[in-house]
Structure P
Amino acid sequence: MSQTLRKISEDIHRNPELAFREYKAANWLASFLEGEGFKVQRSAAGMETAFIAEYVSAEGGPTVAILAEYDALPGVGHACGHNIIGTSAAGAGAALKRALSGTRLPGRVLVLGTPAEEGGGGKVLMVKAGVFKDVDAALMVHPTSGLSRIGGRSLATHSFQFDYYGKPAHAAGSPTEGINALDAVNIFFHAVACLRQHVPEDVRMHGMITMGGDAVNIIPEHTQVRYLARSYSLKTLASVVERVKQCAKAGALATGCRLEIQEREGYLARIPNLAISEAFIANLRALGEEVLPGVVDGKGSTDFGDVSREVPACNAYIRIAPEGVAGHSREFCEAAGSAEGAAALYLSAKSMAFTAIDLLTAPELLARAKEEFLKGRDS
C-alpha cells in the first residue's frame, strides 16, 4: 500500500488544483478508498470535489473521522503540503479498515475529503451540512517545518472587500475635476497601519489592493481592497472588525468617495483537545518521532477550527523541512514532493491510525476527550 500512497501523493503534487476544482485529487483519493472497500459518496455536502468514505466494522461503536485536504495555492502549488494531508488520511483510513476487518470491535471510520481549505472552507460547509453530527472525534495531520508538534489554538478570521468609487478625470489636464479612489485606499492602509499599535499582540491584519486604477493618466474611479483580520479570541476579533471598518470609512470620508463594504465571517479558532493530543504524542513517539510536548499555538488559520467546535479534534503537524523553511514558499512546496515528504506521509498515516484505534478501543479516553470538549467549545 505504501507505494500506492506515495504515487497518489506525488500525482497530486504534480497536478496542483485550486479550491473547489480539485477534481483529479478527489477522484484519486476516492477511487483508492473504494478499492480498499470503503463505501464512498462523491460530491458530498453540495461540493463536487468533496467526498465521504465510510467503513463500519460493527454497529454500535464510536465514529472517528479522518480529514483529507488536497487543494493547492495559486502560483506556488502544494506549498502547504496538502498532497500529504489528503493521501495520509486515505492511508490511515485504509490501515484502520484492514486492522478492524474480521474483528468484533464495533466502530465506524470516516475519511472525509474536504476541499478548499486555502479559500472557501470545505470543512465549514460540511459542518453546516451536518456531516459531523454523529462523529465522536476527528483527526488530521498537516506537514510543517521544524520539530513535529500538536497544534494548539489557531486564529479565527474575518474577511472584507472594500470598493471605493470616485470620479475619473484627466490626471494632468483636469485633476481638480476628479475624485481619486486610490487616495481612499492609501488612507485606509495608513489608518490600519496606525491601528496596529492599539490591538492585542495575537491580532493579525493584512490585505492587498486587487484594483488600483486603469491608467496612470486617469484619476482612478474604482479601487478595491481585500483584507483579513485574525485573532485567537472571537470577542477581540469582533472589536477589531469594527475598527477596521472605521479605517475604511476614513478613506471614503477624506476623499469624498463612495464606499461599499462586503464582509464574511471566516474560520473559527481551533480548540485543541489535550486528551486526544496526549494519545497522539504517545503514538508519534512510539513510532520514533521527536515531538514537542503539549500543544503549540499557531499564527495561521484553518477551517479545522470549525470542526474542533463541533467534535473533539486533534490536528498534528509532522516535520518535512528544517526550521526556517516557511509555509506557502517554493521551498516548502519542494519538500512536500520530496523523500522527506513521503516519510512524513507514512508517519502521518500510521500515527492517525494508531490514535483512531485508541479512540475506538479505550472508552475512557473518548469520555475524557468529550468532557474536555464540552468545557472548552464556547471559548
Structure Q
Amino acid sequence: MEKIYNNALRLMEGGLYEEAADEFGRIPDYRDSRELREQCLELASDDDKDRIYAAAVKASLSPIVSGQEKAINLFRRIPGWRDSDQKIREAEEKIVKIRRDSETERARARAAADKEERRKKLIRRIIILASVILVVGTGLFFGGRHLYRTKIEPRLCYNRAMALIEKGNDREAYLLLRGIDYLDSADQVARIVRDELKTAAAGDTVLFGMYEQDENRLNGKEPIEWIVLKKEGSRLLLVTKYAVEGRPVQADYLDVEVCWATSDLRKWLNRDFLTSAFSSGERKIIHRETAQTPDNPYYACIACVNTKDYLFIPSAEELELYFPTEEDRLLFPTLYASRRRGAYGGPTTPTWWWLRTSGMNDVVPRMVVVSPQGDIIWVGHYTDNRNYSVRPMTWVELGSE
C-alpha cells in the first residue's frame, strides 16, 4: 500500500489528478488516501472546467456561425465558471452580426473572384519590386517578404483551396490548407480528413498527418501511413505502418519508477509529435482515449495506472490481439528514423520496438519490447535505450465537429 500511496502522490504532484484519484481509491483506508482522493477529484474537475473554458474561448474566436454555436454549447457546460455566462451573451451577439454581414461578405467574395487574376499580376510585380529593393536595402526587402508570407500567401492558398474544393479536388485543397491558419482552414482540413477516413475498413491503409520520413528535409514532410486496426461506428483505431522514430522510453531514470504513465515517451507523443505531425484541423478528430495498461502476466512489474492519451504505443495485450503472429509483428523504420534518429534496422530490416507494458521490476526500469523476429520479450529491456523504435497508435472520431 505504501508503494501505491507514493505513486499516487507523484501523479498528484505531476498534475495527473484523475490517475492519482484512481490510485488513492485503491487504498481508501491507508493514511489520508480518502481525503487526498477527494482533493484530486476536485482538482480534476477544475482542470476539466478549465479545459472546456479554454476550448470555448478558442471556438469563440471563429468568424463563422458554427464556431460561435460551438462556443455557446461549451460555455453552457460550465455555467457560472469564470465569465462563461457573459461569454455566451457575447457569442450570441456575434452570431447576429455574422449573419447580418453575410450578404455583404458574399458580394465582396464575388467581386474578389473577378479581381483575382489582376491581384496575382499585382503580387508578381510586388515580388519583383521587393527584389529590386533588396539591392537598395535588405531591411525593406525582408519586411515585404514577411508581409507576403504571413498575410498575402495564406489568403492566396485559402482562395486556391476553396476553388479546388468547389471542383471536387479535396486532396489538393487539403495540402494547401493544412499549412496555413486562415479563416476556417482548420475546420476544412478536419472535414476533408473525416470524409476520406469514413470509407476505410479494418485492414486498410490510410494517410493521416505528415512527418519527416525520407531523410530529405528539403522536400518537406511526407504523409504518414496508418493501418486501420478496428472500426467502431464513427471511430477508427489506427497504428502507423512504419516506425516513425528511434527514441528511449525514459532518457534519465535515476530515482524514477518508470511506467507508461510517467514516461518521457508518453509526453513526447502527446506534445511534440502531436503538434508536429498533425495540423490544428487534423487534431480536431484525434480522440483523447483512456489507455488501459494491464500488468505483466509473467514478471512482477511497476503497476501502471490508466492514462488519457491522444497518442500511445501498443500494450502487449493489444499486440497479441491485433498482431497474433510473429510475422505480423515485424516492423520496419523509415529512413529518417533509422539514419537520423538511430533506430535499429532500416526500410528492409526489422527493428526492435517498444510496448507500453512494464517489464520486470528490476534495479533498472524495463519495458516490454518486440524483437526483430517478432517475439515479445516479456522480461523487458532497459528504458533508456535510444535505438528502439516508436510505433504510435491513436483513435480518431469521424463524427466529431
Structure R
Amino acid sequence: MKRSMKDKSTTQKLNRRSFHKSIAAGLLGPGLISPGLIGPGLLGPLTALTDKPAKAESKINHFHHVGGDYHAVMGEPGWNWNDKQKNWTNPRNFQYHQRHGVRHLTNIMEGAWDLDQMKKWKDDCDRGNMVWEAIRMDSGFIYAKPGGDREKKLQEVTENIRKASLVGVQVVTMHWTMIPIRRNGHVDGRGGSSYHSFKLEDNWRELPAGSRGIIGYEEYWERITYFLQNIIPVCAEHQLRLGVHPYDPPGLPRGYQGVDNWNAGPGTVFDSLKKYESIVDSPYNGFQLCLGTIMEGLKNPKEELLPIVKYFADKGKICQIHMRNIKGGLHDFQEVYIDEGEADFIEVIRILRDSGYTWSICPDHVPSHPDDPGGYQAFSQAFGYIQGMIDSANTEVR
C-alpha cells in the first residue's frame, strides 16, 4: 500500500528528529562541546541567531552549562584581587574549577586589552582543557561625556572586541555603574554566615552625589544609545555577543546619589530591559542576565522573575546567566545561598533548556563566613547545585 504524502512527511520529520537526538546525545554528550562550536556557522542560526525562534518544546539541552567567572578565581595563598585577575589561567584555578565540573570561564579586563597576553591566556586554556568563553569589560565608556574622550573610549572598545574575536571569545559583558553597586548592611545567615543586604534609606535624597556627578535620565540613555548604535555593528561583524548586566540594585529612585540610573524607577525592571534591547534589535545585543539583581527590583520576585527570563530566552537575547538568590525584593533584600530565597531556579533551568540556551550559568555573589574567606566553599556548593539542576531538567525529557 502506498503511503500518503502526509504519512511520508511525518516519517521524514521523525527521522530528522531521531537523527538530531542521536547526534546530540551520542556525539556531543554533556561537557564535550563548547559554545564556541555552536555559534555562527554551525548550530547558532538554529537557535540564538534566529530573529523569530521556533516555538519552544521540552527537549534535552546538552549545551547550556555551569560556568565560573571573576568572582571565584583561586590563586596562590595571599594573592590579592588584581593578582588573581591577571593570573586567572594558573593551574590552581583551573583545577579548582575542574574539580567541580566547570570548564567555561569568564575573566575581567580593563582599558585597552593586550592581545599578546590574551593569546597566552588562550593557549593556557587550550592546554588546560578549559574554555575561555567571555570577558567582562570596564565601565569606562559610560563615564565619558560626549566629545573626544567618548570617541577615544569607543575606539578602544571596538579594538577590544576585535581582539576578543581573534582569540575565540564569543561574549563580552559590561555593568554600567555610574554609582557603585549599593549595599548598606549585613544580616546573620545560616551556619554563622553573613548576608549582604540593602534597604532603601529614608533619607536617600540627602546622600551625596557620586564621583560621576549629576546624571539625568535622558543623558544616561543618550550615552547607552550612542554606544549600542556604534558597537553592535562591530559585534555583528565579529560574531560576538554583547551582554549588559542590569544595574545593581535596580529600581532605585531617580536622583539616588545624583544619578537617574537606566533601570531606575518609576517603571519596572522589565520595562527598562525591553527598552535597552529595542535600541538596536540584534541577536548581538543582549543581556548578562543576573537573576538576583533582577529580583532586587521586583515587588514579587516569585511571580515576576520567570516571565522576564522566558521573554529574553525565547528571543535568544541572553548570553550569560548570573544565578544569585535573594530574600526580599524591591528596596529591601538580602543576598543568600543559591538554594534558599525567592527564586525557584529549577523553573529557570527548564526555560533555558527549552529555549535552546547555549551559554554559561554562573554562580554570583555568595554569602561570607570566617571559615570561607574567599567564598570558595559557597561557590563550590553553587557549581554543584547548578549542574544538578541542569542534569535533573534534562532527565525529565529523556
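The table for this structure:
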item	result
log10 I(q)/I(0) by the Debye sum over Cα atoms at q = 0.10, 0.13 Å⁻¹ derived as -0.84, -1.21 - corresponding label from P, Q, R	Q
Computed 23 for relative contact order in percent (Cα under 8 Å, 6 or more apart) - originating structure among P, Q, R	P
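We did not get these values from a lab; they are worked out from the coordinates using the rules stated. The shown structure was predicted, so the numbers you read here are calculated from the model rather than taken from an experiment.
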